[in-house]
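In the part that follows, the structures are each spelled out as structure tokens.
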Structure P
Amino acid sequence: MTEVAQGTVGDAYRLCETITRTEARNFYYGIRLLRPGRRAAMCAIYALARRVDDIGDDVDGASPAERLDALDAVHRSLADIAHSSDPVLVAVADAARRLPIPLAAFEELIEGVRMDVTGRRYVHFDELVEYCRCVAGSIGRLCLSVFDHQPDPRAPLYADHLGIALQQTNILRDIREDLTNGRIYLPAEDLDRFGVTLALDEHTALADPDGGLAKLIGDAATRARQWYGDGLRLLPLLDRRSAACCGAMSGIYHRLLDRIAEHPERVYDRRLSLSGREKAAVAARALLGRTP
């Protein structure tokens, strides 16, 4: 294994923290509650996950074939991560030497992003869960490897379910944005059950002429809350700082889900979010040990 100079490792971690602080508008409220060593590892995980997500989101205007090639390149880099000079990979490799980070979870994330690039549609909710497990359950399990926690065989399952809950929230928040990008994540069976055809009206807002979409969103929010309920069983297994981090990250999304469920039409013409003050309040409650 190639030895990396300590200064280089430190620079790599600082880059990852800058990426996380700049890009993780929701997650950083929780990540900053961790102790420095754990926070650095979490930022490294986020920076690599963000790189994969950006490929899927086409931030560089690449063709689908080029994006799939880029995902293949990230996958190959993981196989030789110990010898990489890429700063983000240097930080992830160092974190993996210190902590039991399941690098295979990044491969699951890559597979989920492949589904985005190829435009996969979902007929049944179970198929959507498969996607959510790849792109978000994987992140939950990566986060768990950074947290201090009691040994419990159920912990990875709880972390997985919490990630799936967060991804369901993302899907409900981003229905309009995804549709404009040619993506539909809502299962076809749900759309059929509520008589919904996703479309934009003359104001480029989501069309909902008979209220079916609002009912679908309410039903989906109820289902997502069940996943939160299961995933939040992880919190009592974590030490105080880890529980605060996890509680803050999940709490922000849980509160966002509540807001969507209360008034589904809010997502028809905007990307709904909490204010910085609201996010800080959720993080403060988590630090005090209060559940979302």
Structure Q
Amino acid sequence: MKRLMLVVGAVTITAAACSSSPSVVASVGDADITRADVENMVRNTDEGINDADFLRFLGVAIQWEAVEQAAAEEFSIDPTDEEVDARVNELVADYSPTATLDEYLEKANASEAGIRLYARQLIIQQAIEDELADDYTKPTLEDAAAELAEFPLDWTEVCSAHILLATLDEAEAVEARLEAGEDFGELATELSIDTQSGANAGDLGCVAPSGFVPEFAEAAMNAEIGTPTDPVESEYGYHIILVSSRTTPDEDTVLEYLDSTAKYGAVDAWFMASVEAANVVVPDSVGVWVTDPSPQVLPAT
């Protein structure tokens, strides 16, 4: 999926303001973006901004301008200075309730102009989400049930531990010791060739089985709770698995997730369509604007 660079990470590397040249490095519709506009997005240092970073920031500036124009034209969204001020204050408070703006900017390695642009984009994004709140196909409980049935390994949470042995003979020997009453965790620490989990009594945490190799995942889904499995062979060796709990969300929980995914998918599609539809011109001497596979400015050829 194509993604837009609409996150704070886009304005968090340091660079100098350089010469603050007024030269136009891109235009979006009737709006020009100058070199100074791009350079002023980042925090001043004694070092200059390199070409790769400049093009990256230019790509962000183009996307933000395209989104802002589309939001104003389609929905009359135009954040006020007061709204931007309030959003900046929220960003600072989220970082630390006692932080000053300067402390936040230093921590984020961003300029005040860059953070204000970012805050403006956050306001626009929220407004677009509100506008498109009902403009998507809503999933149903039947969809949730089908999701659970089709992808059980993704939705089930399994809390497990294992002892990994190199050979079947070794695994069977450990199995016999477990049946004789020895402690699973102590044997994992002593014998497991998975030394990372072994150091923690074999604990693998509580995760979806889809993150494991198929043989392990299937065994974890079917193991009797609280009883070590027979040795399970995988590409890594032989596992003896102990599942302590296994839970699956109900259909309402899955439906909530599917609904949120569909809603934000519609918002992402709107953002991407707005950027792709924008009339963007970048001088050949600066770089090449592309939207595939993702919106960005490539170095001039």
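Tabulated data
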read-out	value
Among P, Q, which structure scores highest (criterion: FRET efficiency 1/(1 + (r/R0)^6) of positions 107 and 171 (r between Cβ atoms, R0 = 30 Å, to 0.05))	P
Of the structures P, Q, the one that 2.4 was derived from, the read-out being distance in nm of label points 7 Å out along Cα→Cβ at positions 67 and 91	P
Structure from which -15000 was derived, helix-only ellipticity at 222 nm (-39500 (n - 2.57) for each DSSP H run of 4 or more, over all residues; to 500), options P, Q	Q
Parent structure of the calculated result 12.8, given that mean count of other Cβ atoms within 10 Å over residues 195-202 is the read-out and P, Q the choices	P
Origin of the derived value 63, 47, 35 (Cα extents along the principal axes in Å; candidates P, Q)	P
Which entry (P, Q) yields the derived value 1.00 for FRET efficiency 1/(1 + (r/R0)^6) of positions 115 and 139 (r between Cβ atoms, R0 = 35 Å, to 0.05)	P
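A short reminder: the numbers here are calculations on the coordinates, not readings from a lab. Just so we're clear, the structure is a prediction, and the values are computed from it rather than from any experiment. Cβ atoms are built from the backbone, for glycine too; each structure is taken alone.
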